[in-house]
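Some structures are shown below for you to check.
Taken together, the values in this text are just the output of simple stated rules run on the coordinates, not laboratory data. On a predicted model such as this, the values are computed, not experimentally measured, just so you know. Cβ atoms are built from the backbone, for glycine too; each structure is taken alone.
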Structure 1
Amino acid sequence: MARYVTVASASLRPEGDAERRIEHASHLVWRARQLGADIVAFPETYVHTGLGEAKDLAETLPGASTERMAQAAKKHSLHIVWPLYERAGDTLYNSAVLIDRGGEIGGVYHKMHPTIGEIEAGIMPGEEAPTFPTDFGRIGMAVCFDLNFRDVMTALAENGAEIVFFCSAYRGGMQVRYWAFELGVYMVSAILSELGQIVDLTGRVLEESTYETLIAHRLNLNRRLLHMDYNWEKMDKMLEKYGGALTFDYVTPEACYAVGSTREGLEIDAVIAEFGLERRRDYFERANRVRAEALRKARG
């Protein structure tokens, strides 16, 4: 069946003290909900600007700002991705916290790749890239410098992320689009300036913030990215059986396309299995296995 979710992100330069930032964020949560959003993400360490303040301002979980945002999440019935400096005992992290619709903490991600400056200032790197279930699907989070490192991004995909929320001080830009296409996931960026993006799993930009702080877009999570090899010739049989219940979005220069379902009760993964299709990542993994076997035989 179609699994629709409306995602939103806020990209802005925080102003004033922590109280003013939280008040503004609470208003943006309200606005996101008015736009139909099920989840809204904020930029890296939104409430704690300045690395020099990390030791003094870092919060335990739950803490002052997460409790306020939990109230907003519960009041407006949506999920919030809330980045901040976190204190866990004597350890400091650059974290992204998932707050669910009920105002509970649904997950915490610790930035795996703090910058050299952050590490020298006492920020501890995280060691895992977990994903978290929500009532619409499974999400992952990445923070700023993480975007440059394959171990974070591939782990998020391997752990089942359908949407990755990228909370950052730098824009990411082309990298956000690259990872969406490379991994076959939706990417949503929230930036400490402007040019936050919502990117389709084909790598196409669906929304980009400029003058407007908040962007939102409705996504169908019942879509998958396929390579055309070994899949393309099966399209007519798929259309013959399911017709307009299927959608096809082509990325022709890269010989790929996204196939999706809009029919209630028709899971695209079931269609993929029925017609013996391969997701793009699975195809490349098979190609590598065939290559390795050919080399093994050649070497005796």
Structure 2
Amino acid sequence: MQSALTRQFLIPVLPALEAMFLELRAETDRTLNAETGAKYGQAYPYGYCMEITEDVLRRLSGMMNRPVSVGDRALSAFVRRGGRVNSIWGVLRDRYFQNAIKVGSLYIDVANDTVDIRKPKIEILPIAKSGLELVRDAAHYARIGESYWQAKFYANTALPELAPYFPMIVRHPKGYLQLASRNMYMVRLFARNGFDLAQAWLLEGPRLSDAAVGRLRAACPGPSVGDATGLDAALEACRRERRRKRVLDGGAIANLLASFDRVPWVKEPEVGSANAHPDVSVSLNTIQ
């Protein structure tokens, strides 16, 4: 059905559809570029794939209530007949993570320039030709993330209470430690099959040093830390969540992401630095 509706309403007006998304993206740029700072050491739009996609989707929802252009009207007709528009996320062409919009059988990347600013802002392809695939497990996520961000991923034995849903900790190239990953898909992935994938990474992933664990725990508010630390405590947390059988509805996901947001980035001291106190900064500019 989605393919048929795409062929009927969208394929004939692809240039107009692209123009519509370019206009929405221009509105998003005017807002976000004024409000946001550099991410990962580079200026907007680098690294703002998720924020741009979410903002364009929000604007798109309002636009469909007042269609004006050829692209607007075609998309509105598509949706009225049962066409679906939703956000998607995954690994693009085995190189990096990408947020995009799935419109029927089309892949629409409205943040195509957030890795390479020389690329066009908008890319529209058949979803089958997009090269987007779902993350399979923690090792897959770590492999792409380490290449994409030049980062290093570790087992989360520092914050066992959060380990069932966030079993990974990332060290950024400039020495910041951060919980990973603030992403609904990854939360659900790790919770599948009784937290098997979370437990596998906790058992097999690289270990943080005791000093790094201590710095991260010292920077966190009490409820994020709990009383215990280490691998056994993280695995026990997985078993406890398995027995609990929590339903991951919208409210549960929101609470878990709120717990993630309370964990700050922690700057590790430079090698040879006499500063014994970690540089702590709370940030919502999180890895996706």
Structure 3
Amino acid sequence: MQMSNISRRRFALVTGALAAASAAQGQSRAITAEEAVRRIQKTLGGEPAPNSPDGFKAGDPGTRVTGIATTAMATMDVFKRCSAAGLNLILSYEPTFFGRADGPARPEAGGPPGRGPAGISPADPVYAAKKDFLDKHGLVVFRLRDQWQARKPDAMVLGLAESLGWTGHRVKPDDVLYDVPAATAEDIVTHLRGKLSLKGGLRAVGDRKARVRRVLLHPGLLTPQTLWTRYTDADLIVAGEVREWENTFFAADLHTAGQKPGLVTLGRVASEEPGMRVCADWLKTIVPEVPARWIGAGDPYWRAS
């Protein structure tokens, strides 16, 4: 009986030691935001170009990561949902502080703080509110745009096609054309709105009763060069956003001139969200130590009744 008691004590001691060692080992495997980002960048092909907008935009890169969120736009609402979900590293495709360089704007000589490519001034209440929330909740924001956009195959296009149920309809592996089930342009627009949970941001130009079979998908900004050179390839072009005077009214004139192709704009961020959902799934294999989840910014528009 005594030997049995000693064995139990030893067993408890050994079990406790193993548990402590396991905990210590788990602690040693904790990864910082900087380590996670470097691993992501290495997998995507190394450092971004010197003029890339990619980089840390807020928070301490030395923060231990509890979870990673991907989003097309790092809004206040996204911050709150990330914090509630325990996701403290946010990878955003678009800027956080409303400028390409995504940092505080430099004051203009002899004038108030400026606004421009760098972003809004730290004196701006929106900047202050976002920065304050990030600091209080220990969140870190990294912009991941150029390197993710350059990944092959193009995850932004593939993600959008997947969300629309068109994955198997791609015409060629290296292109953005999809042969979808034939329908009217109006029916396609209804399909887009429902699949992407859009409210007021979607807009369409062209003949709503036109028969659509081939669609060109272009998440993000559609340049005039792309529209002007490729509109004959498709019955309908589905883009994120355009400059109205260049593309929207070009599409309107196409219709007036008797041409068939139509144009649908989903909203830039709305069109990019599916690609960042793909990014979250990809991250689960790249940084398996922590959970990864897509947190969408949603469609901010509303319609007058």
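For this structure, a couple of remarks:
- Mean projected area of the Cα convex hull in nm² - structure with the largest value, from 1, 2, 3: 3
- If distance in nm of label points 7 Å out along Cα→Cβ at positions 227 and 251 is computed and equals 0.7, the structure in 1, 2, 3: 3
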